[in-house]
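Following this line, the structures themselves.
Values in this text are rule-based calculations from the coordinates and carry no lab data. Please read these numbers as outputs of a predicted model, since none were measured by experiment. Cβ atoms are built from the backbone, for glycine too; each structure is taken alone.
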Structure 1
Amino acid sequence: MASAIIHMCVAKKVNEVLKMDENMIFLGSIAPDISKIVGESKVASHFLDGVDEDCIPNCEKFVNKYKDSLNKPFEVGYLIHLITDKYWFGDYVYRYIRRYMNTSLVRYTQVKDIIYRDYTRLNMKLIDEYELNLYFMCNNIILPSSKIEEIPIDKLQLVIDKMSIIIKELDDSKTVMFDMDDINEFVLECSKMVIKDLKRYGIEVR
């Protein structure tokens, strides 16, 4: 999956036209990853059709189930996460893998340790580049009133605590598989595609 910081960068770009509560958009955009923190498979939280974690989220399944909640920033942030993963796994991450490995036969899960190290090395630059305001994470969050059943809403503070650890582990060493230009390209192109998808799902874009 794209990193939590990348998810928040995409969410911020998308929210420039949504004009929703940014903190709740941010929280929704990292909420699906609580599955990993609590030791559960991401199949349910990411609306995957199969058990392979390389699968692409079925965003329509989420939209159909929670269509009455798509005017709420937390739920929209959650959907932005799923759509972002759809494009990340559908194309972008494999561009970088092919370039690095000189083969298209390697799966994401086989090189994810390298990818996660690159995430860590880019996070600070991304926070600065996209001017992410993460101060809301310094305090206990107000839990959203959400009907989403695929994650434990009452444990969302764990996601915030994990983000605090990620920020403390910031590292500006040289990346291996992709760099800031690659991620900037992804964030900008993905945010445009996410906006198109949200319009298609009937979400008002200003």
Structure 2
Amino acid sequence: MIIYLHGFNSSGASAKGQFLREQLDDIPVLTPTYHYEPARAIVMLQHLIEESLRLDTNLLLAGASLGGYYAQYLGQRYALKRVLINPALMPLATLETCLGENVNYYTGERYTLTARHLDALRALDVPHPCIASPPTLLLLDKGDELLDYRLAAKRYDNCADIRLFDGGDHAFQHLPDALQAIRGVHARPWPDSGTDSE
């Protein structure tokens, strides 16, 4: 099973989530839409992970942008394999520019992003992701206009299968090229899956 975690101001109906559901039709792919408040999102996602592990212990988290930040944290917490797609591993700097009124264009929801929400995100940081790291596939477009791909590549240099793609953008344009690698990490045996490392 795969749980795909969307990015900021997105939803489970996003193009990447739907693409994974269509192309990996032999693997159940869940694409939840979660709350904009990080604390509420994490509680919901933890519940979903725990319920999913009762059905399938071969669980993979895939996350894009802010969803990659969540997948980093949750993958470490539950010792789950993960795919990080142009992940926002230091989201505070980017999201500080979004403080105030926002609209989620997928759901139409209007909300206010506050400093309290950023504090909640800060609490989810994984300062040393290579310590007791579960299998991780890192997918990066060099043309990402929002994030410097080199920062994520450096962070995971010693503990991830890193795939760099020329061009592209923050939306990540090379998902079709990465499908086999995603299948590979999903199929990789990982005996510690499903254990809470905290």
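Quick notes on this structure:
- Read-out Rg/Rh (Cα atoms, Kirkwood Rh), for residues 15-70 alone, computed value 0.96, structure in 1, 2: 2
- Test item: mean count of other Cβ atoms within 10 Å over residues 7-14 calculated as 18.5, pick one of 1, 2: 2
- Origin of the value -11000, where helix-only ellipticity at 222 nm (-39500 (n - 2.57) for each DSSP H run of 4 or more, over all residues; to 500) was derived from one of 1, 2: 2
- Here relative contact order in percent (Cα under 8 Å, 6 or more apart) is compared for structures 1, 2. The highest value is that of 1.
- A value of 2.0 for distance in nm of label points 7 Å out along Cα→Cβ at positions 39 and 143, calculated from one of 1, 2, originates in structure 1.
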